[in-house]
Structure 1
Amino acid sequence: MSIIKISIFLIFLSCMFAGMVHAQSTHLEGWEYFYKRGTIQYRERLYKDAADSMIKALRRKGDLYQAANVLAEIKFIQRDRYAAIEYYELSLSVNDSQPGVHNSLGELLEYFAQYDRAIEHYTRGHALDPEDTRIMINLARILVKTGRLDESLKYYNMCREKGMPRSRLLTEEAERIRRTDPAGAAALYRNAISFNPAHTEAYIGLADCYRQTGENEKAAAALEDLKKVNPRHAVIYIQLGNIYYNNRLKGNTRKYYINLAIKNYEEAIKLQPGNPDLYFELAAIMEALGERDRADRLLETADRLTREGK
């Protein structure tokens, strides 16, 4: 064989080997390229492009649960909650030891009223990360929804205890400036709640700040959020009854808000049946609505409780 033929043969072998190495490299490393590209695109909020990149990465590496998590987040942003659930479930099928993913999946399942499944994921998330206050407050809220109030209170108190060292300093400063700078105090209360979503006084302080600045809808929303996780605190219902009855709120009819006020005062009475002031407040509403008989009965109870309290 001539030197020229040998050289051509060697060149051919080199090219073939290089092609095989390139193909193997593309197969093994291609997912990394698409995953990195998708991460950058997601960070830049290029969600459609990021989803395309993450899907390609996942196709090349089926156990890339990180890509499934990003896809779930993108689908949630795009309001495709069913697809988000599927991607979170895919991620957990690969790596079950992700407390944050269990929590996010639990929130989605709770949205669709799949409470038993949501509780399973919240519980698993809490077992993996017992310090996460967001998971604790989610457990507290969903257990209220399912009527398991004693269990709910356990998680609420646990969350409050864990978050208190960080939230207390913020609420103390908010209290100091609340009367002179309600907007600044509101920001501090919101920050405190982000650290400790079971800090009851922070919600009540936040609502008070909003009322000072005339933002009564926001005040009501803050108290409604607190009610979802701490339904046994009578002050919540008293303040909501006052807000709904004594203010012209946007978003619905006057009749709707009056009915809400009545319901909240009724709940407050269940929690504080010996408080005559609550009967007086509700009687005033009944009288204004022309329901004299009920107003009279409420006033009789209020008078009796007042006499007994002397």
Structure 2
Amino acid sequence: MINKTNSKLLLSVGIASIVVALVLIILKAFTEFKTGSVSVLAGLMDSVADLLSSVINLIGISIGLKPADKNHNYGHAKAEGLSSFIQATFILGSAMLIIFSAVGRLLHPYPIEHTQVAIMVMIITILVTGILSLFQHYAIKRTNSLSLAADTSHYISDLLLNSSIILSLLLVQLGYFSMDAILAIIIGLWMIYLSGKIMRGAFTILMDETLSESEVIKIEQAISLTPGVNGFHDLMTRSDGKTHYIHVHIEVDENLTFRASHDIATNVVVNLNRLFDKPIKAFIHTDPSLTEEVSYYKSLEVY
């Protein structure tokens, strides 16, 4: 569970993202109107996607911060995974629109006016976006928020996007008019890649994908090295983005008392908590040590 201070931090970053997106939309809309640049239009569409994503992100964070209740025993953290998926969908749609517009401009190029104004505006957007990205990065380190990470990756890509728009405008000034459309297409393709990356992270959470192979190996080693554990089986792992969930059956001496078995399970939980920076919830079931015959057949099962 995220503490009250971090909850306020997440909400503050969410609101800041919306305000910044609105400011950038106004600046880029003015610039596109003055220049007619399709690469600036791509930047404008990207900022519109940013705004929609940030609103959805704030809603997802607000829901995800709710504690577990009678109907949601594991909490609401998966709401952030859903909001990340919706963000990715918006980014993908914007990318397709940008590419469509850029292809039309590539086939019918024409000079762009007021490029100096456009360059100044893009420099301002880079500064504003950079400050927001630093704020978001700080919040991610404090909270491990999935939807905020998705939002941040988009704004960081905006830094590259806005820088490349400046480059294209400089090239247009030199007479390379087609570079405006070519860059817009590149931006669109980059946004498609970005949306796929965000969707992958969202699906990992929403589909209860197991933790990474390296993390599972660390978990197996921590369990095996706990004194009193003779073996384990039925290990299952997942994450909701903020918390890792670990379910496992450990095998202990069948002659131990219930209290002694419980103490071993507690030590397993302590060792597992040492593995990760983020919170974990471990569910440990103790079984009497399996006979060699049962252990053999258990080893043939696929978990």
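Just so it is clear, none of the values below were taken in a lab; they were calculated from the coordinates. Just so we're clear, the structure is a prediction, and the values are computed from it rather than from any experiment. Cβ atoms are built from the backbone, for glycine too; each structure is taken alone.
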- Message: One of 1, 2 was used to compute Cα extents along the principal axes in Å, for residues 82-185 alone, and the result was 48, 27, 14. Which label is that?
- Response: 2
- Computing relative contact order in percent (Cα under 8 Å, 6 or more apart) gives 18 for which of 1, 2? 2
- Query: Computing mean count of other Cβ atoms within 10 Å over residues 162-169 gives 17.2 for which of 1, 2?
  - Reply: 1
- When helix-only ellipticity at 222 nm (-39500 (n - 2.57) for each DSSP H run of 4 or more, over all residues; to 500) is calculated, the result is -27500; to which of the structures 1, 2 does this value belong? 1
- If distance in nm of label points 7 Å out along Cα→Cβ at positions 50 and 178 comes out at 3.0 when worked out from the coordinates, which of 1, 2 was used? 2
- Message: Out of 1, 2, which has the highest value for FRET efficiency 1/(1 + (r/R0)^6) of positions 138 and 170 (r between Cβ atoms, R0 = 30 Å, to 0.05)?
- Response: 1
- Quick one: semi-axes √(5λ) of the Cα gyration tensor in Å came out at 51, 20, 14 when computed from one of 1, 2, so which one is it? 2
